[in-house]
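Structures given as structure tokens follow.
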Structure P
Amino acid sequence: MAQLLLPTILTALFPGTPRRIAVEGTTVGQLLAQLDQRVPGIGDRLLVSGPELREHIKVFVDGRQADLATPVSGTSVVHVVTAVSGG
């Protein structure tokens, strides 16, 4: 299973959700779908219709920026990062 690492700001919205979750899937999109099944509603914080990643959400698979179609393996480490913006 791939290891999915979530930012604290996201897990704080879903009490009891660990920052590191083992998830099955062969693409980033499948991992996020599995995550949403385990933590209902979290997918709405990560994705917009299409589906596609929200503008300020970045995903990295084994250190490389990824999109929903990016393949993952059972040993992949997937980081979900929220961008910081403002003025």
Structure Q
Amino acid sequence: MGIHESHPDTLARLQRARGHLDSVIKMVQDGRGCLEVAQQLQAVCKAVEVAKKAYVGDHIDHCLDRALLSKGRDARGGLAEMKAITKYL
């Protein structure tokens, strides 16, 4: 697939989410309140979800467009990949 323009942004989102998750782990270790921890866990999940959608969307926009516009085996492979990756949306 290679690297696309949006990958640095997606990587930055994932790194922020990792840092946020590390903070939540520390909250649990420190015995912080359940509601507070649950709220922060939700924020981590949302951050990862946004990064995932951006990454999959980028793949569809760049990689699969190219495959689907070609003829023959590349088009069939692109369609199969489209079906496979959409389960992650």
Structure R
Amino acid sequence: MAISKDLPEVAYHYEESVGLVAIKRGREGYNSLAREYPNATDVTAAIMNRRLGVTDAQRRAMVAGSMFGWHIPAADPKTYKSRTATIA
């Protein structure tokens, strides 16, 4: 399975133990943004993704791909039910 064409170039994700991270399509791991955004939360990541037009399904697929490989079904946004992120 090739990397899904439905994935954005970058997506943002908040991980409690790490802080805000940027995930780049096709790359293993993530880039920590904790220094640039020390007070970031999951809401910060949701706002940044919304500005880029990244859906929750795309974000979830990017997280899976960066951790487990871009060839697995979990790295395809079609695997996830579409839902809109709620931002307070």
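What follows is calculated from the coordinates using simple rules that are stated; it is not laboratory data. Remember, predicted model here, so these are calculated numbers, not experimental data. Cβ atoms are built from the backbone, for glycine too; each structure is taken alone.
State the single structure among P, Q, R that was used to calculate semi-axes √(5λ) of the Cα gyration tensor in Å, giving 21, 15, 10. So the calculation was done on R.
Here helix-only ellipticity at 222 nm (-39500 (n - 2.57) for each DSSP H run of 4 or more, over all residues; to 500) was derived from just one of the structures P, Q, R, and that gives -5500; the source is P.
Using the calculated result 4.7 for distance in nm of label points 7 Å out along Cα→Cβ at positions 31 and 63, pick out the matching structure from P, Q, R. Numbers along the way, then the final one.
Working: P: 1.5; Q: 4.7; R: 2.1.
Structure Q accounts for this read-out.
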